[in-house]
Structure P
Amino acid sequence: MKLIKSILFYGLQFTWGLPQNLAGAIMYLLQRKNGKTERFHYGIVTYIDKKNFGGVSLGVFTFVCAGRSEEWMHDTCIHEYGHTFQSLLLGPLYFIVVGIPSFVWCNLPVFAKQHKADPGHYYKLYCESWANSWGSYFAKDTFLEEKYFKGKQNKA
């Protein structure tokens, strides 16, 4: 059964979700020598040493900042794994529905200022709270830091 799930998961990711997985594969090839890479369930996480970087998911490829606390890395991997499943559902619409809104929400100075003042603010955007819910559900794991769930999360 696990083999069938894997075939379906990767088959859909690399057909229906090809645009973001292609971008992720290119970024992976460019970054893999610069950081540690490991599996996270069905995904591949590459830790990169880049200041002022949090994380990004491009299909099955996730990139997170190295050198942060264990709790931060644990929670960020779960969150980014949620984006992996959004990619699976949305396919070529992922960039429009999740990628662009997430990028703007993270990087526009007016929003970045709010996120800095209240770390939980970032997860108020629909696609970010959705990533938290799905990440916790599909990883069968819970967040360690409250900012990710504000008192609510899926029980593994």
Structure Q
Amino acid sequence: MSPTIHHLLEVPQHRTVVAELIHEEFWLPVPGASASAMAERLAKAQRPDAVPLCLVAVQGDEVLGAVNLVDSDDDDHPEWTPWLAGMVVAREWRGRGVGSALVRRLLTASRQIGIERVYFGTDGPAFYTRLGAVHHEASQRGFWFMRFDLN
């Protein structure tokens, strides 16, 4: 059985697990952040043709990973919109192409709704450059603002 990718709104039973996965990867050390608050944010992705949206890779009933498209993920750059955010793959599924499949599917969905550019920040630019991303701006040492040009 191979993984499939769905809009979270199509598999809402996985919202809590996706929220926990994202929270544990990115938000655990942030005071006041919680998996339940992340689940509420994910619930705002209610249409497959609008921002925000969330894509989830699943195999059977197991969540393998997720990626989101949000309006903004950096208060210092509100003109950079929309953003790829919260891209995470469960540890036991890393290195198996799940993350690449999620990003590619997100970019396809972005093109379908007329988005020309997607921004994001990362400390792992090589993964994204293999998928066609370009460096947009250097930030702090070891962290990059990047983008996908979708034209």
Structure R
Amino acid sequence: MIDGFLGTRASLMLDFVFLAMFAVIPVLGYSIWLVKYRRKYVLHKRLQLLLGVILLAAVTTFEVDVRVAEYNGRPWTMRATVAPATEPAAIVFYTLYVHLFFAVTTAVLWVFVIVQALRRFPNPPTPAAYSFRHMRWARLAALDMFLTALTGWIFYWLAFVR
């Protein structure tokens, strides 16, 4: 693992993902605003696809970083302030499990929402019979993404900052 750049005990990739989520959430909000209030369907589609590609690349790179570190005998727990027999360690791991729940469900929802939108909306995108279902699933995916970011930030702070 390469040391991070934020002055914490986190790795370079953890720092990158931590900061990237501060950009992803506002861009996601902006994309939703564009389609809801400005009816900019093409721009919304492009932003969502861009976010999907960026998140896929970030998660893939992050997972490779974690696996390489574990293979080399330096798992993230060596960088974190995790003492297995203490209650703070339990809180760190509990937070990680909650974060992973949201991260996994977000990944599944985003793939579902993007694939269904690409299949069911015309090109270029305009409102269609699928719009209501898309909005319902997309709202859930956006909420899940926000909760993924929030729990990720909390985990990062508990494990690598405090």
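For which of the structures P, Q, R does the calculation of Cα extents along the principal axes in Å return 38, 36, 29?
Comparing all candidates, it corresponds to Q.
Given a computed value of -6500 for helix-only ellipticity at 222 nm (-39500 (n - 2.57) for each DSSP H run of 4 or more, over all residues; to 500), which structure among P, Q, R does it belong to? Only one of P, Q, R returns -6500 for helix-only ellipticity at 222 nm (-39500 (n - 2.57) for each DSSP H run of 4 or more, over all residues; to 500), namely Q.
With Kirkwood radius over Cα pairs in Å, for residues 54-101 alone derived from the coordinates and found to be 12.1, which of P, Q, R does the value describe? Considering all the candidates, the number was obtained from R.
Quick note: the coordinates plus some simple rules give every number you see, no bench work behind them. Every value quoted in this text rests on a predicted model; they were computed, and no experiment measured them.
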